[in-house]
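Presented below are the structures under discussion, each in the form of structure tokens.
Each reported figure results from applying straightforward, stated rules to the coordinates on display, with no laboratory input. The model shown is predicted, which means the values in this text are computed figures rather than measured ones. Cβ atoms are built from the backbone, for glycine too; each structure is taken alone.
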Structure 1
Amino acid sequence: MIYMRTRKLPNLENKDIKTAAESKPPMYPNLPQCYYRLNVSGASGSGKGVAVLNMLNKQYPYFDKIYVISPTISNDVKASDFFVNKENVIVFDEPSIKLLKDIKEEISSMIEQHDEYKKIRTIYQKFARYKYNPDRLTSLELMKLYTCNFEPRSMKMAVDRDKLNFLVYLDDCQGMKVLKSPTFENFLIKCRHFSTNMIVSTQSFKGVTNVWRRNSTCHFIFKTNDLNQVKSIYEEVAGLFDSEEIFMKIYKHCTDTPHSFMYIDTMDTANPIRKNFDEVIDSRFSES
């Protein structure tokens, strides 16, 4: 047996550093939090679309805008009914790389507008503290207030939150160029920079790129006859389980009833593994 001798040096702890810039928008509790990348894997008819809609039914009020990209949405009555007439939801049925670029640019523009609102709001708050005396402001500050007619709330993206919250939901885009494009991969890697959550729903985990696999923070895994696909997901979340055998036992338990699924959220330190949304599973259970 090899023994390791260690000792601590004083005042050199590698502590986490928290900043205001790291603050995130609120989200519905006990569901994926900002800014998640959700992988949904399941065959046609497995129930994956219903699971996503049930989650979004809770999360919808927390998003500033939702972009749904699905070439088959016109054939999905439940999804069509859910998204129709919802404010701040845009549905696209022709996925393309250009569309993804346009969405990315629009989100960037809204973030810039929000940043400008926060700056002018701060100036207005200063103006109010000085009892609306213009002599207490600089010429530049007054010009900023003139641009919104001294009403910051009239500005675009006048959201009183440090950061915005967007969702891009790509459904049934497996095999399409959009999911294999550098545009998608760059967007995915920089999700937090763009204040964006992302959902990719496909019939097979093999149908997505390695970049998506490595960067997914949570999974909805439905029953499949291709266990190699399930094992591929295990490779990405192995740190949550003591062994592959335990992972497979939990997977089988989670998918033993129709439309049930294994829920894994690597960002959730309290309840990362569940059957569906509500049954929490301890991955350290006895193997006996």
Structure 2
Amino acid sequence: MRIAIYGREFQPSVIPHVKHLFEYLVDKNMEIWVYNPFHEFLQSQFECAFNFSTYDSYQEIKDHIDIMLSLGGDGTMLSAVSLIKDSGIPIAGINFGRLGFLASINKNDFEDAIDDILNQRFTIQKRVLLSVESEQLNLFEGNHYALNDITVFRYDSSAMITVNARINGELLNSYWADGLIIATPTGSTAYSLSCGGPIIMPESGNFVITPISPHNLNVRPIVISNQFTLELEIESRSNQYILSCDSKNESIDTSVKLTIKQAPFTINLIRLPHESFFSTLREKLLWGIDVRNY
């Protein structure tokens, strides 16, 4: 099995776990490809007796890799997703970060997880993505897909922005707020949730539009079909706004209009036998936990 490893810089306390992981993968006779910037970081942290292949881009792995492992937290996982794009490569995350909602494999339990993957004891959960495009600008150098959310946000702290939103050409609302989040079901437990948005199950076929600090008590999050197309036009005193696509950010002129819709491909997320969406909600977000019962 050919496995791609993606990661970013980490704290020294993580080094023993990472060394153990590579040793375990080598013992299992896996062909290992390491993201080149991460490989250079690893070489600066400890001596590695193994020779790995390295990669830098989507083109180098799309037809050659069976599984991708992300080493880090959920942010690292989102960056890894931007590399595999529409390749169909299944991905799992070993959590060396904090929350680990997407990167669900505990760093102390990865041996069992690797064994499950090697023995095909897992299921694939297809996660939808969002696409953001503009006729006026090539956004994010063409890498304009988001597994979690797409957000427009005010450029500075001086004034709110107005986000004129249309769904399939019909006016939805003119949001006067700090910004607007458009989240997938995967992203509904992230930034959108912290702004009062609902939790949406991964297979629901919906997106959620969540305003950020709206100056109107009557404006609430709204769930829409993922078959709809959303068009955004932004007004701002600074004539600019911030556009984020998962972990990527750009400053955009207000003359640039956005079109947001479901991406033409999905991400294959590996789910191990003991994992479920509801148990993850309870364990990671303490969903429904009442401390009075403990």
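Here is how the numbers come out for the structure above:
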{"read-out": "Ranking 1, 2 by distance in nm of label points 7 Å out along Cα→Cβ at positions 119 and 183, the structure that comes out highest", "value": "2"}
{"read-out": "Test item: percent of Cα pairs over 33 Å apart calculated as 29, pick one of 1, 2", "value": "2"}
{"read-out": "Among 1, 2, which structure scores highest (criterion: relative contact order in percent (Cα under 8 Å, 6 or more apart))", "value": "1"}
{"read-out": "Structure with the greatest value (metric distance in nm of label points 7 Å out along Cα→Cβ at positions 175 and 191, set 1, 2)", "value": "1"}
{"read-out": "Which of 1, 2 yields 62, 30, 20 [Cα extents along the principal axes in Å, for residues 55-166 alone, calculated]", "value": "1"}
{"read-out": "Value -5500, calculated as helix-only ellipticity at 222 nm (-39500 (n - 2.57) for each DSSP H run of 4 or more, over all residues; to 500), assigned to which of 1, 2", "value": "2"}
